Structure 1
Amino acid sequence: MSMTILRDLSVLWSLFHILILFVLLYRSRYPRKKAFILTGMFMAPLVALNVAGLVLYGTELMGKVFLLTCTLPSFVFFWFMSEDRKG
């Protein structure tokens with residue numbers, strides 16, 4: 001039982017790291033306050049949906065589709081927010 005809790009927490013930990021790393025690695029086109037608000041507005045539902053998927057479908061399935069359900073949408077969002085979109 002404790003191993004499944006740790007595994008589920010590791011998924012949440014990775015979601016948190018995706019958010020922090022993307023925030024740290026890009027320059028926003030918007031002022032800092034607006035960038036944080038937009039990031040929270042987009043990332044909070046994304047994280048909530050991935051956690052709901054984790055609860056409903058389990059770690060095995062979500063581990064396989066995590067790239068499509070969290071990492072790629074996050075990447076696209078931060079690409080649109082970035083000042084350096086052309087390279």
Structure 2
Amino acid sequence: MKAITIRELRAATGRWVRQAAHSGGLNVTERGKVVAKLVPAGRDAELPYFARRKLTSAFRRQERFLAGGTDATALISADRDGAVP
């Protein structure tokens with residue numbers, strides 16, 4: 001991912017936004033450290049961490065004893081979506 005400075009972003013915002021949309025994203029740096037990322041709006045969100053987890057063999061053996069219920073990922077996502085900033 002290409003990196004640009006805050007000064008470059010401020011000087012030509014439109015150009016860099018179009019570049020980010022075309023190339024898939026840009027890192028914005030301040031004094032050599034990444035402080036922001038510009039990514040295209042159309043990009044699909046990455047799966048939440050717990051949705052892509054790998055279960056241990058010990059858990060898999062006990063899994064048959066678990067009864068239904070609501071998936072924790074759905075509960076956390078609903079709680080996060082309803083949070084007041």
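No value in this document is a laboratory result; all are computed from the given coordinates. From a predicted model like this one, the values you see are computed outputs, not experimental measurements. Cβ atoms are built from the backbone, for glycine too; each structure is taken alone.
Tabulated results
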read-out: Structure responsible for 1.5, with distance in nm of label points 7 Å out along Cα→Cβ at positions 9 and 33 calculated and labels 1, 2 on offer; value: 2
read-out: Distance in nm of label points 7 Å out along Cα→Cβ at positions 49 and 65 from the coordinates reads 1.1; which among 1, 2; value: 1
read-out: For helix-only ellipticity at 222 nm (-39500 (n - 2.57) for each DSSP H run of 4 or more, over all residues; to 500) computed as -28000, the structure of 1, 2 it came from; value: 1
read-out: Structure responsible for 40, 15, 12, with semi-axes √(5λ) of the Cα gyration tensor in Å calculated and labels 1, 2 on offer; value: 2
read-out: Structure from which 48 was derived, relative contact order in percent (Cα under 8 Å, 6 or more apart), options 1, 2; value: 1
